[in-house]
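Scrolling down, you'll hit the structures one after another.
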Structure I
Amino acid sequence: MNRQKENESKEIANIVIDTVIQIHKTLGPGLFVNAYQKCLQHALQKEGLNVICGKKLPVVYDGVKIDAGYKLDMLVEDLIVIENKTVDRLTSDDEEELTTYLKFSDCKLGMLINWKTLLIKQSIKRIEL
């Protein structure tokens, strides 16, 4: 990733984190993951960011793009992949899932967010390739 895109990714990541914290302060834990995702999409778009939810992510094998059913929760500015969860705790499987999405999407920065927590800031995991 070139220096400019790296700086842009960091700035956008800071906006995402601030927005996640604000949404969680307002709504708290206990909602379905889709509610948080829709609110985050709305809030980031209000900030002027391009956000795509549910983008299909093909597996490339033998030079062929294969639809294997993968979808990104959120793609922000074609730079950051966000995976939203509402689980008791994040696991290594969740991290591996996001890492796979980063590899397939050619993005270098991902954020794994667990909304089912009292302190959201401690439940945001950054993964960089």
Structure II
Amino acid sequence: MSLILDTDHCVAILRGRLKWQDRAATNASLFITAVTVSELMFGAHRSECLAENLALVDELLEIVTVLPFDAAAARRHAELKDILRRAGMPLAELDLQIASIALSRGLPLVTHNTAHFNRIPGLVLVDWLA
């Protein structure tokens, strides 16, 4: 099974509140998006322990594969953004990019932020923090 970890789950792993090995099958392929990498790096730069937090992010990056916001995701993003706009349910831009990457790859998103992501048609959600 392949899964994309949202930023909230990555932070839970980095803080030691979640052991992904306890939740994922041993043969699971774990991915994060380039958007999540940016969010994690920004969080590290905002922290008082920059070097330590950058090292933690680097450790995480060794066990996951990073998926880009490519042309397929960009196309899905534009479509979803319009659908949500028409429905009067806009979504934060970075969350929409993460969802678009997951949908363009046909992968479930592991997130605790289900209130936002539930608005995305066709997006499969998993919550390890529930």
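Here, each number is a calculation from the coordinates, and none is a lab measurement. As the structure is a prediction and not an experimental result, all values here were calculated from the model. Cβ atoms are built from the backbone, for glycine too; each structure is taken alone.
For the read-out helix-only ellipticity at 222 nm (-39500 (n - 2.57) for each DSSP H run of 4 or more, over all residues; to 500), a value of -16000 was computed from one structure; give its label from I, II. Could the numbers behind the result be given before it?
On the way: I: -14000; II: -16000.
Computing helix-only ellipticity at 222 nm (-39500 (n - 2.57) for each DSSP H run of 4 or more, over all residues; to 500) on every structure in I, II gives -16000 only for II.
When you work out FRET efficiency 1/(1 + (r/R0)^6) of positions 47 and 79 (r between Cβ atoms, R0 = 30 Å, to 0.05) for each of the structures I, II, which one comes out largest? Display every interim value, and only then the final one.
Details: I: 1.00; II: 0.25.
Once FRET efficiency 1/(1 + (r/R0)^6) of positions 47 and 79 (r between Cβ atoms, R0 = 30 Å, to 0.05) is tallied for I, II, the winner is I.
Computing Kirkwood radius over Cα pairs in Å, for residues 15-62 alone gives 12.0 for which of I, II?
Working: I: 12.2; II: 12.0.
Attributed to the structure labelled II.
Of the structures labelled I, II, one was used to calculate relative contact order in percent (Cα under 8 Å, 6 or more apart), giving 30. Name it. Provide the component values of the computation, followed by the final result.
Values: I: 22; II: 30.
Answer by label: II.
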